[in-house]
Structure 1
């Protein structure tokens, strides 16, 4: 009898131990399954240029058809799968983060290569309405598309706010909202430090105009940035004041002018900033020795500052930092 009870007890103990082992294994499997389910069940509803839409799943293989959206992905710690004209991105977007070797070139921003995009098997495409609206159906055949409209009436009213909203939307889609909130908080701290640098140099509240300079048919052209533009709104955060005022927001945030139009900006304390490409320097090639340029108060007063051609003038957090730092460095150090 005692031997039978002992044997039964041992068997029961074995069964209990096996059950415990089974529970542990089940929990591990359940945890893995739960992680997979969390990713697959991730769904967010956002509003883009086409209306409200729900993005199912957590996209990881993302194609960005505009450089500024690629920059926004990079600042969230996400390497895009494909970007148009990578050489152009590197030439115009001097930001801290870099595109990885895995990123594929997918044509141009205006004419992305749909076959190249399809080969990447993306699970999300980020597009811009002003460039890609006509190909939306074909893009949707490849992958879900989020289409932003930065130059709509609403977006164009304040391009900085519009692009930061795009940044937040991308963060929501990719489950990077905490990273975005931290980056935006860090950006505000950065602005305060740059504002202090200007104050220490006696340049707080300085006024300026900002342009991008280039030649067209061998004639100098200046894009003069208005108050609704991304650069001006970024510079507002460090206390600088744009002297170019308009009654209405300017399309794309700027007005194209010739050199003669600068005659209206003759304040003795005004600073002039211009992004200029090294191989298309209108100030050296066309305007050197030209009285219409050299007699301007800021040109004579050494308050004309030339920014490298890769200074970004559109984007998200990283572009804002690069642009503002370049301008503050230029003002303080020259």
Structure 2
């Protein structure tokens, strides 16, 4: 029997240290007003010496498993979306697999920058629909504080660290709940608009994040809007059918632009960018975890998730919780 993927567990983790706009203004040519009016960000969490993509992802995963009422032994695959792995290899996913005490199944990382969680969720959905796995752990974990240039006010003020996770389980296709559709895209010709200057194979590079902000903003508005239409059209739904928008938390202006297209009031859009900043692949699962746990998002409601990241990559997931 064909299966459908259902989100049954949610978890998040944020580092203890909080860095406010005011603190950044003491060492950069910027101000709280400059950052807030352009991005909506007031603060961000920054990893401590002991925090890594593995350790934060493990904490988020444990909370998601607890929510789902499952143990690590119930999980068949661990998928980790990250642009900031602890090592070139092994994958962060297998490090988390070990930290959870799993000695079975498999795991691997997905590199799609800020769209990574959407890509990982779509991958888990495919595994479940094919019957290869029954329970998947999908994690976004990022330590962007270690790749931004803290002297570049145009980028360092935008990002924060954290991890979010969901447990995805197989359910009967006749069940109306679950992931309805996923849509993924990339365009390598726009790769130089948002990238990290260097990697293990290029040790002479800076290793810092570089971004053409205006161009990324322009692409984000257009591509995310088309992704929204694509997801709804695939299911024969309209903007009015969407109960919640859980977007990638990059910039409040982009979030408001997509919400306006959907005619969704602000209270139906989950926003964490003000407190978390842009946590890349961790931003959607962190926002989802917060909204589910505080009771805003209820069982049976239609949730639209969308993101755009370096590559450029972009995509959407439509799910009924």
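Brief remarks follow.
- Answer label among 1, 2 for the case where helix-only ellipticity at 222 nm (-39500 (n - 2.57) for each DSSP H run of 4 or more, over all residues; to 500), calculated from the coordinates, equals -13500: 1
- Source structure of the calculated read-out (volume of the Cα convex hull per residue in Å³, for residues 138-297 alone, 145) within 1, 2: 2.
- Given 1.00 for FRET efficiency 1/(1 + (r/R0)^6) of positions 114 and 250 (r between Cβ atoms, R0 = 35 Å, to 0.05), calculated: source structure among 1, 2: 2
- Structure (1, 2) behind the derived value 1.00 of FRET efficiency 1/(1 + (r/R0)^6) of positions 154 and 218 (r between Cβ atoms, R0 = 30 Å, to 0.05): 2
- Parent structure of the calculated result 0.93, given that Cα Rg over 2.2 N^0.38 Å is the read-out and 1, 2 the choices: 2
- Relative contact order in percent (Cα under 8 Å, 6 or more apart) - structure with the largest value, from 1, 2: 2
- Origin of the derived value 2.9 (distance in nm of label points 7 Å out along Cα→Cβ at positions 74 and 226; candidates 1, 2): 1
Since every read-out is calculated from the coordinates, none of them should be taken as a lab result. Keep in mind that this is a model prediction, so the values were computed, not measured. Cβ atoms are built from the backbone, for glycine too; each structure is taken alone.
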